Structure I
Amino acid sequence: MSTITISRLLGSEGAAIAEKVAQSLSYKLITKQTLEKILEQYGLIELDSFYKAPPRIWSRLDYETKHLVSMLNKTMLAIAKRGEAVILGRGGYAALRNLSGAVHVRVQAPLPVRVRRIVEREQADDMRLMERIVRDNDKARAMFVNGFYDADFDQAEQFHLVVDTSLVPVDTAAEWIIMAARMAETSPAAGTYLAKDIDDDPILQETIDKVLISD
């Protein structure tokens with residue numbers, strides 16, 4: 001079945017949805033921790049801080065930046081070739097946007113709803129601080145995909161399914177994504193290449209397999 005990417009805004013419950021989809025389909029859930037473990041095997045250990053850094057920092061890194069992004073892309077592609085995976089965040093939809101048969105999903109909710117959820121989750125007292133954290137997180141996600149994939153984080157056309165969890169419950173959202181994935185089996189979305197056409201990298205695949213087995 002298809003590789004599924006789920007892009008989400010902080011506080012949108014996208015992680016919970018991704019977990020349900022992966023469990024229901026018996027797919028591997030690829031989180032930032034998963035990607036970090038894989039990249040660590042190649043000496044790349046700054047994925048999270050790099051992801052949140054402003055563009056002026058990226059430009060200073062030059063070779064290191066290009067190497068990290070290149071390896072992240074190769075890892076995403078290798079995971080897609082392996083198949084049966086739900087990739088949560090980290091620009092997965094942008095890295096695999098031309099993959100025929102992939103299903104790209106965006107999970108979102110209005111800012112006040114997301115801030116309230118984060119306040120409740122963190123048991124925080126400072127509503128303004130939590131709102132600033134959520135806004136900063138939104139900005140970091142947008143800058144990352146814009147800076148390295150020339151993609152507009154807020155363009156709905158990039159996704160096959162956009163879900164607003166202020167209206168749609170987690171379980172329903174998961175069901176919709178599963179339905180879309182099954183449809184993609186028989187009528188794959190147009191793309192420029194298939195998973196089987198992705199170049200093999202036996203060492204990278206072996207690394208991915210070891211990390212996924214250990215998880």
Structure II
Amino acid sequence: MKYLVDVEDGQKTGFFLDQKYNRLAIKRLCRDKRVLDCFTHTGSFALNAGIAGAKEVIGVDASELGVEQARENAELNGLSDRVSFRCADVFELLPELEKSGEKFDVVILDPPAFTKSRNSVKNAVKGYREINIRGLKLVTDGGYLATCSCSHFMTPELFTKTIREAAVSAHKRLRQVEYRTQSADHPILWSGDENSYYLKFYIFQVCDEK
């Protein structure tokens with residue numbers, strides 16, 4: 001996979017290396033599947049789905065700059081025929097997709113940190129719950145949801161609880177396939193530095209309640 005990286009104007013360093021092995025985990029799910037990648041940034045999850053043989057991938061991000069770079073990355077890797085990108089607010093788009101009856105075999109939720117302080121955790125929980133409810137409703141019966149949080153203030157316990165509540169609200173049953181964290185070059189330090197353990201990444205198989 002080849003990426004164009006904007007180190008000057010892109011978010012942070014222009015690319016998020018902490019998700020690199022989680023992208024590989026996604027590839028195993030995507031052959032011949034229809035995939036929705038939310039908060040796609042410059043398209044890394046979407047592109048990995050495409051190169052794994054997905055029949056259609058839609059990446060969504062609110063940043064026009066990010067979407068334009070994602071399209072360039074798709075072209076760079078010869079994926080423009082089946083990987084496309086839309087500039088839109090995910091919170092607004094997901095209800096529209098649900099209303100129009102859209103379904104996806106794989107839905108990926110890789111949002112920015114909804115909280116960067118303890119004071120805003122309550123509002124962040126609402127945001128994570130909302131996107132997971134919406135994302136779950138778009139997954140086909142037996143399909144997959146990949147969902148993550150990159151905020152260390154959203155503890156693993158709280159994130160797990162939020163996903164469980166979202167599944168109940170969406171009337172879905174979840175089978176955990178994988179739980180992952182950041183790649184090893186972003187080490188988790190057992191020295192009282194809670195900031196080092198920040199990325200929580202789940203893959204679930206999603207089934208309708210019968």
Structure III
Amino acid sequence: MRLLIVEDSDALRDALRSGLEGLGYVVDVAARGDDGLQRAMAGGYDLAIVDVMLPGLDGFALVRQLRAGGHDVPVLMLTARDTVADRVRGLDLGADDYLVKPFAVEELLARVRSLVRRGKAAPTPLVKIEDVTIDSVSHVVLRAGRPIDLSPREYALLEYLALRAGTVVTRDELERHLFEQPPADGSNAVDVLVGRLRRKLCPRGTQELIYTRRGHGYLMAAPP
């Protein structure tokens with residue numbers, strides 16, 4: 001499952017990202033409302049967490065433009081303004097839930113789980129790349145119908161690359177997503193993890209699915 005966080009507070013954004021990734025979600029972030037809107041309208045998200053007070057474009061305008069564009073991704077709005085008028089405004093614009101700051105991260109995670117469950121009937125939880133099927137709910141991976149036994153971190157790597165198939169993902173981005181504490185400079189932790197995943201996913205005699213772009217990062221999907 002892929003989530004988007006649009007929040008300008010570095011501390012809160014990092015805390016939410018860490019908590020959600022710890023639950024197995026793939027998380028993208030934006031610090032500005034205009035950037036968040038652009039990402040949300042590109043599609044592919046199961047939930048967007050949107051702060052009301054944002055630079056560039058506030059959360060109300062973001063949700064209004066998102067809904068006007070025909071996008072129905074569930075939206076959880078965050079705000080420091082605890083007034084009925086603000087909550088009603090956000091819900092009327094198309095938000096699905098509203099959480100007032102300060103809040104316990106555990107409460108937000110519970111709200112996220114509820115909204116994701118509520119929206120599961122619409123989008124399929126399956127991601128398919130060639131003959132690989134990834135169930136983002138059960139975390140079951142099949143290749144040509146054969147189950148692939150992956151560790152939690154190997155699964156997180158595979159899902160992250162699969163959701164960005166056709167796009168080069170840098171090592172720095174993978175380090176931020178896969179490790180709570182970034183590996184030391186010069187570490188090859190990402191390369192080692194990719195190697196383990198390749199051996200399990202693409203044993204000898206099968207089509208390669210994860211490609212190295214030297215000096216850039218990794219790409220999933222058949223090259224042109």
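Read the figures in this text as sums done on the coordinates, not as results from a lab. What you see is a predicted model; the values in this text were computed from it and never measured.
Across the set I, II, III, relative contact order in percent (Cα under 8 Å, 6 or more apart) reaches its highest value in structure I. With semi-axes √(5λ) of the Cα gyration tensor in Å coming out at 24, 22, 16, pick the structure among I, II, III it was computed from. The read-out was computed on structure II.
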